[in-house]
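Okay, got some structures for you below.
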Structure 1
Amino acid sequence: MVEKREEQPYSWEEVFTFERLKRNMVSRVLDRLEKLSEGNRPVSPDQVTEIVQEEWDKAKMAVRSSPAAREAFRKYLERTVSEQIDKLIERDRSELQALGVVERGL
């Protein structure tokens with residue numbers, strides 16, 4: 001099992017391009033591996049894989065909580081909600097028109 005340390009989450013600036021994401025992940029993984037191997041203890045391939053996966057998960061979390069991700073999700077929601085409302089309008093169009101809803105306002 002890899003020794004876990006609390007580290008700072010990734011900032012949006014560290015992950016907003018693939019180049020920066022990779023560079024920052026490599027740096028963090030190497031720092032953690034160097035810390036783990038202090039005292040000349042060998043680091044196993046499984047430990048390397050585990051640390052890489054942990055850093056990947058942290059980086060993805062930063063991307064998911066970024067301003068760009070929130071904006072993309074909002075656009076997705078706007079499209080989805082709009083499509084659902086369009087379907088409801090079409091389904092109940094005759095009833096709504098009978099109640100005075102018009103196609104276009106003045």
Structure 2
Amino acid sequence: MAQLFTKVKLYLEANGKTENEIGAFSETSSVLLRNDSIDRWEVSGLARPTDEQLNALESQAITLENNNKIISTRKSLYGTSEQQLEILVEQGVDKLIERNTKIKTDNPKE
């Protein structure tokens with residue numbers, strides 16, 4: 001099951017809002033999530049989503065969350081810029097491309 005945060009984020013984006021427009025999800029923001037529910041909704045020009053609207057975003061939210069995990073895994077496997085530069089200098093661009101392509105192949109996004 002996808003997190004409420006992800007479904008709310010997708011709902012906002014689908015309706016022309018961004019996290020920058022609403023701020024961070026904190027005590028001072030337009031949206032406050034607490035205990036897996038929407039505690040406050042004060043988004044200008046956009047009605048609070050119904051459970052049905054949020055549930056309709058479930059599969060898209062799961063895909064987004066899974067892809068974010070894969071991206072995080074890839075970043076850790078790529079290593080730092082310094083580590084990649086070391087491979088580039090010591091082994092060449094072809095080796096770096098081969099290595100990074102294998103990381104992407106081994107960790108595909110949905």
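Each reported figure results from applying straightforward, stated rules to the coordinates on display, with no laboratory input. Computed from a predicted structure; not experimentally measured. Cβ atoms are built from the backbone, for glycine too; each structure is taken alone.
Key figures
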quantity	calculated
If helix-only ellipticity at 222 nm (-39500 (n - 2.57) for each DSSP H run of 4 or more, over all residues; to 500) is computed and equals -18000, the structure in 1, 2	2
Comparison of 1, 2 by distance in nm of label points 7 Å out along Cα→Cβ at positions 8 and 88 - largest value held by	1
Relative contact order in percent (Cα under 8 Å, 6 or more apart) from the coordinates reads 30; which among 1, 2	1
